[in-house]
Structure I
Amino acid sequence: MQHKKIERKALTVGIVVNILMVLAGATVFFMTGLKAMFLDTTFTVISVVSGIVATFLSSRTVRTTDRFPNGMFALEPIYAICKAMFTLSLLVFSFLDVAQVAYDYFVFGVGERMTLGPVVIYQIVTVLACAGLFLYYRRENRRIGDASMMLRAESQSTLVDGMISFGIGVAAVVLLLLPYGTPLDFLHYTGDFFITTAIVILAIKEPVEVLRDAFVELVGGVHDDDEVNAFVEEAAQRHLPADTEYDRTLIFKTGMNFTVDVYLTGVGETLNVANLSACKSALESELRKRLHIVDVDFVFD
C-alpha cells in the first residue's frame with residue numbers, strides 16, 4: 001500500500017544516514033573518550049537498530065491472518081513505547097555516569113582534562129545530517145496525514161540526537177577557546193557533566209511525549225488531532241444514511257489503522273440496510289484518500 005511504501009522508504013533512508021553517523025561518532029569517541037560523545041553515538045546506534053525493527057514491522061503490521069484478521073497495528077505503538085523507554089533509560093544512565101565523574105572531581109579532586117580533538121567538525125556534520133533527516137521524516141509523514149507513529153518516533157529521536165550534537169559542539173567550541181589557569185579551569189575537567197546534563201534536560205521531553213501518545217493509542221484512547229477530526233466529521237455528515245441525524249464522531253487510531261464510530265439517531269420508523277452499507281462504503285472510500293486504512297461503524301444509541 002502506498003502509505004506503507006512511503007513509510008518504509010523513509011525508514012530505510014534513516015537507517016543509512018544513522019549508520020554513517022555511528023561510524024563517524026565511534027571514531028571520534030575512541031579518539032577523545034568524551035562521555036557526551038558516548039551518549040551521542042549510543043543514541044544513534046539505538047536509532048539504527050530501531051529503524052531496522054520499524055522497517056520490519058512496517059511490512060508486517062498491515063498483513064492479516066486467521067488469528068489477526070484486522071492486522072497487527074498494535075505493534076506500532078508498542079514499538080514507539082519501547083523506543084521511548086530505551087531513550088529515557090539512556091538519558092538517565094548518561095546523566096548518572098557524568099555525575100559520578102563530576103562528584104569525584106569536586107569532592108576528591110580526581111579527574112582528567114577533556115580531549116576534544118575533531119569533536120567540533122564532527123558535530124557540525126552531525127547537526128546538519130540530523131536536521132536534514134528530521135525534516136525528511138516530517139515531510140514524508142505529512143504526505144500520509146501524519147498517520148505513522150513509527151515515523152513520528154524516529155523524527156523525535158532524530159531531533160533529540162541533533163540537540164545532543166549541537167550541545168556538544170557549542171560546548172566544545174567554548175572549551176577550546178577557554179584558556180587554562182582561569183577560575184573556570186574546572187570546566188576542562190567537568191565540562192562533560194554540564195554538557196550532558198543540559199542535553200538531558202532539553203531532550204527528555206521528546207521521548208516522554210512519544211511515550212504518552214503511543215500509550216493512548218495502545219489502550220484505545222480517542223484520537224485528538226483537531227485537523228483529522230474535522231476532516232472526518234465533515235465527511236461523515238456528507239454520507240449520512242437515510243432517515244438518520246448526525247450526533248457525533250469518535251476516532252480511534254492504532255498505528256496506521258483508524259476506526260471511526262459515527263453516532264447517529266434514527267428519525268424514521270425503519271432503516272434501509274442496503275443504504276447503510278452503501279453510505280458506510282462511500283465514507284470509508286473518501287476517508288482512505290487521507291487516512292490509509294479506515295473502518296467505519298455506524299452506532300445508534
Structure II
Amino acid sequence: MKIYSASQLSALTRLFSAAVFREMAKKGQSGLFRRLLGQTDLIEHAGPHATVGDTFDSAFEILQIAGHRDEYIYRAAVSQKVLMGTHSLRTASMLNEFRVGSSKADLVILNGTATVYEIKSERDSLARLANQVENYKRVFAKVSVITSEGHIEGVLETVPDDVGVMCLSKRYRITTVREAVDCPARICPVTVFESLRMAEGMAILKAMGVMVPEVPNTKRHAAMRDLFATLDPVALHVEMVRTLKRTRDLAPLGDLVDRLPKSLQAAALSVSVHRSDHSRLVDAIATPLQAAMTWS
C-alpha cells in the first residue's frame with residue numbers, strides 16, 4: 001500500500017472542502033482545486049480521459065483507507081448508508097453542524113424521530129465526547145457515536161448505555177455495536193428553543209396551539225424562551241422533527257445529488273450553493289482533467 005505524506009493527505013482532504021465546492025459552483029472552475037491537485041500525485045495516475053469527478057473519486061478512495069479517514073469520509077458514510085440507504089431524501093432530512101448548547105452536532109437525521117450522529121474519526125480525540133453527548137441529549141431523542149475500530153473501546157467507556165455506538169470498518173461498512181435508546185422525554189425545551197431559528201420556534205409554538213404574545217422585537221426572544229420552558233418534551237420533540245423536516249428539507253437537492261459522483265454527494269448535502277449554480281457545478285465536475293489543469 002502506498003504511503004502518503006501528511007501534506008499529501010492534507011491536500012486530498014481539502015479537495016472536499018466547502019471552499020472548493022463553492023468555487024466550482026460560483027465560477028464553473030476552481031483554482032484551489034488545481035493547486036491542491038498539484039500537491040498530490042493524482043495527475044500522474046489519471047487516465048487520458050479522466051474528468052474532475054473521476055479525480056474526486058480517486059481522492060476519496062485513498063482517504064477511505066483506515067488511518068487516512070477524516071470527518072468527511074464518516075459524513076459521506078452516514079449520508080450514503082443511513083440517509084440515502086435506509087431512508088431517502090423524500091422521507092428524511094439531514095442537519096449539518098447544528099448548534100446545541102456549547103457543542104455543534106456533526107450530523108442529525110430526521111425521519112420519525114431525530115437522531116444525532118457524533119463523528120469521532122481516527123484523527124479525533126475523545127476528550128470532549130462526554131460533554132458533547134450530554135448536550136445532544138437535551139435536544140435529540142436518539143444519540144449515536146460513529147467511530148473507527150480503534151476508538152470503539154474508548155467510546156464505550158466514555159458514553160452512557162443509552163447512547164448508540166457505531167463502527168465504520170476498514171472496509172467502509174457501518175456496523176452497530178450498540179443501539180441508541182429513543183428517549184424524547186429527556187430533552188430540555190429551553191435548549192431546543194436556543195438551537196432553532198426564530199421562525200422555526202414560532203412555527204412550533206403555533207403548531208402546538210401556543211400564542212406568541214405581541215411584544216417588541218427586543219423582548220420576543222425572552223418571551224418565547226419562557227413559553228418553550230412550559231412545553232411537554234415529548235410533544236415538543238414530535239413538532240420539532242416535523243418543523244425541521246419542512247424548513248431544512250433536502251428533497252430539492254435530489255436532482256443535484258443524482259448528477260454528482262458518489263464521493264461528492266455528502267458535500268452536496270452539507271454545503272449550500274444557490275440552485276441557479278447547480279448546472280455550473282455539474283459541468284465543472286464533468287470537465288476533462290487536462291482542461292482543469294488550466295484553471296486559475
Structure III
Amino acid sequence: MTAALDATPRTDRADAGEPADADRTAVTLARPRFLGSRKRSRTLSVTLRFAVPIALLTVWQVASSAGWLDPQILSSPGSVVQAAEELWESGQLTDFLAASGRRAAIGVTLGVAVGLVLGILSGISALGEDLIDPTMQMYRAVPFLALVPLLLSWFGVGEGFKIVLIAVSAVAPMYAYTYLGVRGVDRKVVEAARGYGLSGARLVAQVILPSALPNILMALRICLSVSLTGLIAAEQIGTTTGIGYLVSLSQQYFRNDYMVLCIVLYAVIGVLIDLGIRVVERLAMPWRSGVAAR
C-alpha cells in the first residue's frame with residue numbers, strides 16, 4: 001500500500017495540494033558560454049601573422065653571421081638582398097617578373113575557365129557527370145608534368161607551350177572543387193528557385209554559383225599555387241626571360257644567392273595570391289566571418 005501511494009503521479013499530488021518537486025527546488029540557470037566570434041585587434045592579428053616568418057628570418061641571419069651555415073649551401077639574407085639589388089638595377093628583375101606574370105595570368109585564366117565550365121556541367125547534370133567526370137578523374141590521376149614531352153611535340157618551345165602547360169596544371173583542381181561545390185548545393189534551394197521561374201543560365205548564375213562560391217574560391221587559391229609549379233617547368237625550357245629562367249641561370253653559374261632569391265620571390269607571390277583571394281572572400285561572402293566560432 002505504501003509503494004502504491006509513492007507511485008502516485010505528480011499531477012495527482014499537485015491536485016491533492018502537495019507541492020511538486022519543481023516547486024520545492026530552486027532552479028539556477030547558468031550563463032551560457034559565449035559562442036560568437038571574438039574580435040581580435042588588427043595590430044595583434046598582423047603581428048601574429050608575421051611572427052613566424054620574422055623568427056625564421058632572424059634564425060637564418062644569426063646562423064649565417066655565426067658561420068654555422070656554409071654560403072655555398074645557403075646564402076645569407078644579406079647576399080640575397082644584394083642579388084635582388086643587382087638584378088633590380090640592371091632591369092632584369094622587373095623584366096623577369098613581368099614575363100612570368102603575363103604567362104601565369106593567361107595560362108591560369110584559360111585553365112580556370114575550362115575547369116569551371118566542366119565542373120558546372122558535371123555537377124548540375126547527370127548526363128554531364130556521366131560524360132565528363134570519368135575522363136576528368138583519369139586526367140587528375142596523370143601528373144601534368146608528365147605531359148611536358150607531348151606538349152613540346154605539339155607546340156614547340158614557344159610561348160604557346162608555356163601558356164598551355166600552366167593552363168593544364170590549373171584545370172584539374174578547378175574542376176574537382178567546382179564539381180564538389182555544385183553537387184553540395186542544397187536541392188531545396190534549387191527547387192525553390194525553379195519555382196520562382198529561374199532556369200538555365202540564370203539559375204546557375206544566381207543560385208548555384210553563389211552557393212558553390214566557397215569551393216570555387218578555394219579552387220582558385222589551389223590553382224594559382226599549382227600554376228607556379230607549371231610556370232617553373234615551362235620557363236626552364238627554351239626561354240630567356242622569367243623567374244624560371246633565373247633558376248636555370250643560378251644552377252648554371254652556381255649562384256646560390258640567385259636560387260634563394262627565386263624561392264623568396266615565389267613565396268612572396270604565394271602570399272600576395274593568398275591575400276588577394278582573402279580580399280575577394282571578404283567582398284563576395286561577408287557573411288562567412290560570423291559563421292565559425294573562433
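What to note about this one:
- Which entry (I, II, III) yields the derived value 6.2 for mean projected area of the Cα convex hull in nm², for residues 121-200 alone: II
- Mean count of other Cβ atoms within 10 Å over residues 177-184 from the coordinates reads 8.9; which among I, II, III: I
- Structure (I, II, III) behind the derived value 1.00 of FRET efficiency 1/(1 + (r/R0)^6) of positions 161 and 185 (r between Cβ atoms, R0 = 35 Å, to 0.05): II
- Which of I, II, III yields -0.31, -0.50, -0.61, -1.34 [log10 I(q)/I(0) by the Debye sum over Cα atoms at q = 0.07, 0.09, 0.10, 0.17 Å⁻¹, calculated]: II
All of the numbers you see were taken from the coordinates with simple rules; none came from a lab. All values reported here derive from a predicted model rather than from experimental measurement. Cβ atoms are built from the backbone, for glycine too; each structure is taken alone.
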